[in-house]
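There are structures below to look over.
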Structure P
Amino acid sequence: MFRSYTFRKHHRVVDFGCGRGRVTFYIHRHFQIPVVGIEAHDKTYDEALNNKASYRVKAKHISAPIRLKYGLAEHYDVKPQDTCFYFFNPFSSQVFKKVIANILASVENKPRTIDVILYYPLAEYKKVMRKYPFRKLNKIRVPGAEEAHEKFIIYRLLADSLD
């Protein structure tokens, strides 16, 4: 995916359902931008914190912050600096819909262009995205993947799309 999509220095990524932090750390290391990982499972969150401690020893030269937050995705307070949102089917489509509504409310308060990245997108997630003024920016199939769902879909909402 990162051959077709590049994060910019002004981006701040939120990884919803970050698990143990693999994607969170990968983005932070390769793009050296701020990343926030959100995880609601307490044991997985503890593992992510341990992984972060080990990772930061190796990546102390990267000044961009990396934060892990414990809690439900729909309770995350979307910040004005959050510009990219990554999902790997971490929760139900009802929760996904609430998270997207929170993102849109933040964009209404602080207009900005944002991207939503779905990996292995479920039909229900794509249906939710069609209800909002996002446009599909790219669809990237995983090389060698055998399942049709093994792809990334990137949606973009332009700063002036909510006018």
Structure Q
Amino acid sequence: MLEIETPQQLVRHIGETIGPGNWIDIPQSRINAFADATDDRQWIHLDAERTQNELGHAPVAHGYLTLSMLAVMMYDLVRIKTVGRIVNYGMNKVRFIAPVLAGDRVRAEVQVGQAVREEQFVRAIFDVSIYVERLEKPVMIAQSIVLYFNQDGSGQ
């Protein structure tokens, strides 16, 4: 984990890899709750019998469920002690490389790709890789863009 005092200190960590973080369980109940929240009830997410018969494995977690876990995974890896607010600004280059299955555990590893001081915040871009225990290669990669505001609202 990277623990720093202020957002401006991210600049010192460009190129640094942080993690991997803690494992997060992805049980079928979490997949079901995500399906309910998003109205995405495709059978590959919810029908264990059909998924096993047709695909030979457990139901597949929604790709966007994996992506949505990124905020908590990032907080596990990057902590800034003195920060006003943190804004998830967006994503670049999101790729779902392999399925996350019901019962898998996921965790992240991030690299600080950029950290730029703007007028009111520090804009950071993290290269993120999400892994499951059963595979060596990542199941998802993305660039996460995060804005870190100072407590006084300035970027300086």
Structure R
Amino acid sequence: MATQKSESTGPASSAFNAEERAAMKEHATEMKKAKARAGAADKAAAEAADVLAKIAAMDEPDRGMAERLHAIVAAAAPGLAPKLWYGMPAYARAGKVVCFFQERKKFKTPYATLGFSEEANLDDGAMWPTSYALTELNDEVEARITELVTKAVS
């Protein structure tokens, strides 16, 4: 069976596209930074600063949505710690990501995404959504996000 190649050369590179490889490189860098900070007293503050810097570097309208989402998560789930996860702002409990924000240009999608991991307590029967497309934040969407985040950490 022939291996389909992407824009890179070699069979190993065909499994991931350029955006996915970039995300994995960002994650490796994040892990190195976290390991270097392991003994630092200000680890949480440094990780929060990394998240805020990542948000500040986003293009609009994603930057505005990410800033608002950051405030919503902080208010609804103060026990979640901000951290970068594959280059995305994420919020973790005991080091495990519960939810994250993916800007639209991350994987060249037409909308930003609010995603939840298996750590989120959102199970509802045999099927439930784990990510939500975001095109704008208004009062109704913000209220729904607050409900989801609150439930996710319950």
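What follows is calculated from the coordinates using simple rules that are stated; it is not laboratory data. This is a predicted model, so every value here is computed, not measured.
Ranked by relative contact order in percent (Cα under 8 Å, 6 or more apart), which of P, Q, R sits at the highest value? Don't skip to the answer; put the middle values down first.
Values: P: 21; Q: 30; R: 17.
Comparing P, Q, R by relative contact order in percent (Cα under 8 Å, 6 or more apart), the maximum is at Q.
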| field | Structure responsible for -6000, with helix-only ellipticity at 222 nm (-39500 (n - 2.57) for each DSSP H run of 4 or more, over all residues; to 500) calculated and labels P, Q, R on offer | value | Q
